[in-house]
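Please treat every number below as a calculation from the coordinates, not as lab data. Keep in mind that this is a model prediction, so the values were computed, not measured. Cβ atoms are built from the backbone, for glycine too; each structure is taken alone.
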Structure P
Amino acid sequence: MPYPLDAAAVRSWCGLALEALGRERERIDAINVYPVADGDTGTNLYLTLESAARAVEAAFDGHTSAGTAPCLADAIGAMAHGALIGARGNSGTIVAQLLRGMTEVLAAGDGSAGALRQALRRAAASTYEAVAHPVEGTVLTVATAAADAAEQAAAGAAGGGGAAEVARAAHEGARTALQATPGQLAVLGRAGVVDAGGCGLVALLGALADALSGEVSATPVAVRADAPLPEAAGCEVADRAAAGRGDPEGPAFEVIYLLEAEDAAVARLRTRLDGLGDSLVVVGGDGLWNVHVHVDDAGAAVEAGIEAGRPYRVRITHFGGVTRAKEPAMTARAVVAVVPGAGLAGLCAEAGATPVAVRPGEPPASGELVQAIRQAHAREVMLLPNDADLRHTAAAAAEQARTEGVRVALIPTRSAVQGIAALAVHEPGRSFDEDVVAMTAAAGATRYAELAIAERQSWTMAGVCQAGDVLGLIDGDVVVIGSDLTRIAMAVLDRMLSAGGEMVTLVLGADAPDGLAERLERHVRARHLAVDTVVYEGGQHAAPLLIGVE
């Protein structure tokens with residue numbers, strides 16, 4: 001019996017979509033050859049929908065607590081928002097925009113067949129708007145075909161299956177279009193596979209049809225082309241990727257971040273990023289955006305975001321040398337580092353590490369660290385938590401990764417400055433154990449401090465502080481309290497350097513006052529001869545200044 005398109009149906013859709021993508025994830029990963037053959041499209045789509053499903057459940061829980069029931073607008077809005085903030089990879093970002101397009105129509109609360117038809121059409125159009133250079137034979141083509149099929153079915157749906165009939169027609173239209181993608185995109189034809197992102201969209205639309213019809217089908221999506229080209233067998237992934245990008249080398253990094261910015265700034269950002277790389281997708285609106293781009297200069301992509309607004313949850317993935325179709329080539333060793341700011345994320349990426357950028361109050365879960373370890377595609381991984389409070393989370397992630405066959409060493413870094421010191425001595429050419437010892441020793445030899453702003457009155461080791469006071473912390477303990485940030489920073493530096501030191505590292509936060517670094521450099525030169533100072537723009541929001549002394 002068909003079900004109405006309401007909040008309950010959206011909740012069911014999320015659950016069924018997760019089940020479908022969970023079944024198809026490995027198969028979709030295996031055919032991922034465009035735009036980069038990095039074997040993670042299925043995983044990225046699953047994680048994107050997982051975030052969407054969590055948001056929908058949170059919306060239901062919130063209404064239950066308030067003694068009300070969510071409406072269609074609440075549920076579909078939560079689904080779109082959850083997908084936006086959790087979007088992974090090129091296809092996940094596009095699917096987030098597709099859901100946002102549907103929300104623009106369904107937020108009116110009309111779950112009729114006609115409204116679903118309009119929602120699917122708006123969804124398809126919005127994906128083209130989000131992609132800088134749309135390519136046919138991809139998820140964009142499949143979305144358009146689904147909208148076309150829904151259009152044809154909607155006219156006769158009012159007296160029949162209603163929205164369920166439209167959803168089923170959209171699913172079948174998408175399946176048909178998916179099988180045609182190898183003939184539209186050369187890289188797919190050479191490999192003899194359909195588009196991976198389109199495959200995920202077919203699974204998503206199938207889940208919607210099942211949610212509305214009440215007839216659950218677990219039929220797998222066909223991932224092989226009906227008639228692959230004879231030379232497709234044994235085709236190297238690097239060759240396939242070049243066919244899709246038009247560039248034999250291709251960008252080295254995938255950069256993704258959430259961005260709080262105004263529309264005008266985002267328009268300028270699109271132009272800037274389009275000149276830096278390819279596979280540019282910018283989705284969102286109403287002040288919150290998800291930015292995805294492939295570039296060689298990850299730092300420049302993050303800096304562009306800083307100029308446009310406030311980037312956070314920055315994820316930078318190094319593609320590395322991919323040489324096989326079903327599984328990205330494993331590198332010998334990699335570093336995964338948790339960092340508190342966009343600038344530090346770019347710095348780590350330039351040094352060859354995989355950064356996991358976080359914003360204040362939102363520490364990464366162990367699952368996110370495990371995913372970062374997987375994306376490093378390395379047999380051996382050095383994990384830098386860079387926060388004393390993350391030691392248990394990082395340990396759990398390391399243990400999980402070890403069960404998957406990755407040799408993981410947890411370097412006990414308690415601050416980003418210790419992470420910088422450890423990364424500076426990292427040497428993949430050494431034996432694993434020697435590298436662990438060297439990085440651990442470098443981190444241990446770096447005393448760390450930070451300046452913070454007190455949020456409330458409280459007792460500290462240095463006395464009572466009031467809300468708004470500047471706190472100087474050394475090795476996690478408050479040692480000085482005052483009102484002038486520069487004076488507190490100088491006092492902290494003097495205390496740290498009284499025990500000796502050769503190098504001072506200053507990491508400036510997003511709210512650091514202008515000229516702070518120059519004043520502190522002059523202070524160190526004047527008071528502590530033969531001590532060098534290096535300054536980084538960290539971009540962290542929790543602390544206006546991080547200090548390291550080696």
Structure Q
Amino acid sequence: MSTEFLQLVSPLRNTTFTELLTFTILLTKCSALALTKAIYNVFFHPLSPVPGPKLYAMSSLPMSLSRAQGRSPYTFAALHEQYGPIVRVSPNEVSCAGPSAFKDVYGPRYGKGGPLARDMRTAPIKDTFSAMSMFQSSVQDHARIRRQLNPAFSEKASREQEPLVMGYVDAMIEKLRAAAAGGQVVDIEKYTMWTTFDIQGDLVFGEDVFQCISQERYHPWTRSSMTWFTGGVYMHALNDISPLALWLWQHVKWSYSSGYAAATDYHLKTTLDLVDRRMAKGRTEHPDYMSFITGSSKEGEVLTREQMYANAQMLVMAGSETVATVSATALFLLLTHPAAMASVRREVRAAFAEDADITAASVAQLPHLLAALDETMRLWPPVATSFNPRHAPAGGFTVDGYFVPEGAMVGLHNHAIGRWERYFRDAKEFRPERWLGGDERYADDARDLFQPFSSGPLNCIGLTMGRMETRVILAKLLWHFDIELVEESARWLDGQRNYIAWHKPPLLVRLTSVGGGGA
């Protein structure tokens with residue numbers, strides 16, 4: 001008999017027969033309960049008619065594992081390709097990708113009880129600030145907070161905020177010119193991230209709080225934001241497996257949870273300090289969000305300090321990381337598709353005699369540039385999965401021909417929809433020409449399913465600002481530089497992990513300044 005086996009059974013030597021019998025009975029009972037629940041989930045649950053793999057119907061573990069590994073966008077895409085427009089992805093969750101799904105799940109649902117409620121079980125800042133952010137609030141609270149924030153995202157506000165945006169983009173260009181002059185290989189993804197964080201930091205907190213571009217480095221607050229996102233996904237995954245598993249992760253000092261707690265504490269404390277500093281200034285002439293909120297809101301509609309705490313960090317993160325992702329990804333896709341790059345670069349350089357001509361209004365008139373950005377968001381959406389799934393309403397509802405019972409979760413996932421041949425021809429290829437019209441190959445594309453900023457009454461409040469920033473960043477990069485992709489980044493998209501945000505490796509390029517925009 002092996003030594004290992006003796007070591008294994010040695011603890012049992014002092015165990016009484018009664019103790020062994022009790023343990024065996026409990027183990028058998030737990031196994032029987034688990035088996036019974038699994039059988040119920042697969043064959044008798046109200047979602048049992050919905051297509052999908054039996055293993056996913058049996059347990060939340062497979063989907064939770066995919067989320068924890070950062071692979072959920074790929075998982076959702078593969079499941080829809082195999083099973084169709086609606087797929088059961090866990091015992092009580094379905095993923096929808098049918099033609100009417102955005103209207104049925106995210107729409108206003110007039111006469112049907114209103115918009116579906118968000119899943120709030122693991123909202124990362126729930127109860128932290130004695131207020132909820134617009135991104136995690138109930139439908140009713142979302143509408144109220146959105147009214148309070150609307151003045152900061154109006155057309156008037158965008159016009160006055162444009163010089164602020166241009167200032168940071170121009171600062172990025174100057175830093176890149178210096179790098180080009182020195183012959184350096186540049187991680188362009190960092191520069192887009194630094195720029196967008198600086199823009200949103202200034203718009204939310206009223207000053208250049210992060211100084212990422214000027215210092216050419218991440219501010220600790222911006223670094224902790226990615227940990228915050230990742231922690232939110234782990235919370236979601238663990239809660240789906242068991243609320244007890246989530247509690248243990250939050251309270252037992254394992255290495256990752258300890259790091260997440262430290263990042264969260266720093267993130268929250270810094271947010272409080274920055275909001276307090278901005279609110280102490282009151283109304284100013286600086287075109288940040290707070291100036292418009294305090295200057296244009298109706299009496300009683302101004303955000304409280306607690307609401308500013310809750311919304312500030314999400315406004316920064318939602319308005320920065322997504323824009324940087326689109327900007328860097330669009331550049332990569334153009335660099336790996338020379339014909340498309342030539343069309344966009346030629347358009348940009350022909351349109352502007354000098355840098356000052358590049359404005360929010362002028363870049364909106366460049367069809368090839370806009371097509372490249374739309375195609376980027378279709379092929380590689382910055383928000384690839386459902387951030388907050390919706391709960392089926394009282395009495396349940398029908399979506400894509402299947403009944404979804406009350407309380408079940410329903411989500412839409414842009415990565416799955418945009419890359420599905422059922423809706424987009426050459427779905428996994430970068431084809432900006434599909435958005436230009438006149439190409440019969442793409443006449444039947446389901447363009448109404450292209451919703452990179454979500455849809456319905458809970459859609460992205462900052463979509464106008466986001467579009468402006470991506471257009472200006474890409475236009476200025478192509479006007480000022482010839483850009484060459486470094487071989488190490490030739491497969492930059494391969495294997496990226498997603499934790500609400502895409503975790504991106506360095507995007508290495510060589511830049512050559514072209515003076516007045518080049519030929």
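Here relative contact order in percent (Cα under 8 Å, 6 or more apart) was calculated and came to 23; which of the structures P, Q was it taken from? That value comes from structure Q. Across the set P, Q, distance in nm of label points 7 Å out along Cα→Cβ at positions 189 and 269 reaches its highest value in structure P. 88, 63, 58 is what came out when Cα extents along the principal axes in Å was calculated for one structure; which of P, Q is it? Among P, Q, the structure yielding 88, 63, 58 for Cα extents along the principal axes in Å is Q.
Structures compared: P, Q; top value of mean count of other Cβ atoms within 10 Å over residues 77-84, i.e. the largest, recorded for P.
Of the structures labelled P, Q, which one yields 2.4 when distance in nm of label points 7 Å out along Cα→Cβ at positions 365 and 445 is computed from its coordinates? Derived from the structure labelled Q.
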